[in-house]
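Got some structures for you, see below.
No lab work stands behind these numbers, since they all come straight from the coordinates. These figures come from a predicted structure and were not determined experimentally. Cβ atoms are built from the backbone, for glycine too; each structure is taken alone.
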Structure 1
Amino acid sequence: MPDHTLSAEPALPLRQHHLEYITNLRVGEEVLTPRFARDCDTNKCSGACCGGGVLVDVGHRDRLLAEASLVVRYMEPSQEHDPTKWFEEEVFEDPDYPSGRAVCTTVVNDTCVFLDSQRRCVLHMAETESPALKPFYCRAYPVAIVQGRVTLDTDWCPEETQCCATVADGVLSGVEVYAGELLHLLGPAGNRELKHLVAERHSTE
């Protein structure tokens, strides 16, 4: 299971987001501070961060199991086609997920069960037939929410500065690099609020 550590850095409150199950959402300072390379782009991701499996809301797990026949159609022959082997048995209590509970995907062939030999997510590909089939936080990654805090989970691939790793002389902030992921995570109103907070910070600097 991924091990997220809560940052001790300051955080700013967000109130206009669409995550109704989180009453005290905050955006961490680590999202706002410039520290990424100019050409950093999540489209260049190698998928290495998914190697240890990913956490999924139990409600979304149930959806994936209900649509197992669709998912299997996008899998390669070498992937695990048995839906009973797609998720770990242990369920974690986690208020950052809509149901309050999350479960980890299994690791097969040394990577997440849903990644093929090219490290492409079959759930992402299957969305052409079933929109939003890819888990919510997978689409937001490396933007994450840990204990109600919007943060960046960028420690898995310290050498991959082209997609998520930080650099000492970075010129871009997480808000700039992960604009699409933040819009997905917060919704239009929450994203506008975040941009307003960023603009306010810049005006006082």
Structure 2
Amino acid sequence: MAKIVEYFIAPQSPWTYMGHERFRAILKRHHAQVALKPTDMVKVFAASGGVPVAQRPAQRQAYRLAELERWSKFLQMPLNLHPAFFPVAGDPGSKLIIAALHQNGVDSAMALLGALGRACWAEEKNIADADTLIAVANAVGLNGQELLNHAASQAVADELQRNTDDAIAAQVFGVPWYRVEGEGYWGQDRLDFVERMLQNN
């Protein structure tokens, strides 16, 4: 039976962006499945003691930027340290991803998540803007307008809340967060451990 990895994410997270394609490759190598769970990080932070980037002490903000630059160079991934549209609300993108899950399945939703990360961190786009969301979805072969319409539904709002409740129950405090057989791993720099879990069991 294929293993399932719970994948708690926020589309505006640079760390989700930098780990996403490597995670997809790990899933493929090990024939694992993913439970994609876009999550409201405002509520997760409130429950776990986290704070938004702009409210963190100066030394923590500076170290975050240094790490982003290091990882961007190491992974050879384009990344603007100070993107034009950040901080940016995550819920519009999260709801669009859930809409894609409902209408097009997990592979399409995973492709959309990757595209939203690139849009924010490499392409200077506002991923909270409706027209931008439509365009990004269209670019990965989805019907952006239909997804945006569905994203406004109560069913999508309810799923975002369930995901957030699941994250809090699982003691998530940051994203990306990977959970394999009840074991949690925070951050794209923990992907080696995720892969070991998939290899060894």
Structure 3
Amino acid sequence: MGNADVKRIKILEVATRRFAHFGMAKTTMSEIAKDLNFSKALLYYYFPDKNSLYSAVFEYVIDKMIEEIEEVIDRGGNFEEIMMYSIDMRVKIINQYYNLFEYTMKMVKELPDELERVFKESYLREVEIIEKILQLGVDAQEIHVDDLNETARILLYSLFGMRMGILKDMKNMLFPTKEEFDHILSLQKKMMKIFLNGLRYQRG
């Protein structure tokens, strides 16, 4: 890893902590430069503005989550347990970086291009992760899946849709509180069990 990469990762680590603690609006580039003992000029050399830094932080956090889930997939094991773990990880990451995600949800109608790209890419990577987990179930001859990609997308849409539906039910269309996330998580897991049971071979 080159010196520039090391610096970039250091910036991302510090910025992630600040954004997660204070949120995007209350964080300035000067504060991040000060935390790093960098000049503002050096920080701007890597990230020309706060939006580009925020997008990179968002990508960095998603990357870490996906890497952790991939490690568990590579170790193998029961596909349903791994699927449940992947839902747990998403909620853990959202709780850990609550202020970071809340901001993106509030500005979802006017996302900067860079953030929109990160969103789209992270969605595709999540589809890929779910495909891999379903493949484990297929390989173990636990479930039958005609189209892995389509099934993975349906599963993700169901998880997203449940979150929106439950929040609407709670008359809270903004970002959920941590307690609401726990409630959503327990219902998502119940839905996941029903969904996966629907894919299981009917043993007659």
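Some notes on this structure:
- Origin of the derived value 3, 13, 20, 17, 14, 12, 9, 7, 5, 1, 0 (P(r) over Cα pairs in 5 Å bins from 0, in percent, for residues 24-103 alone; candidates 1, 2, 3): 3
- Structure from which -8000 was derived, helix-only ellipticity at 222 nm (-39500 (n - 2.57) for each DSSP H run of 4 or more, over all residues; to 500), options 1, 2, 3: 1
- If mean projected area of the Cα convex hull in nm² is computed and equals 11.6, the structure in 1, 2, 3: 1
- If distance in nm of label points 7 Å out along Cα→Cβ at positions 128 and 160 is computed and equals 2.3, the structure in 1, 2, 3: 1
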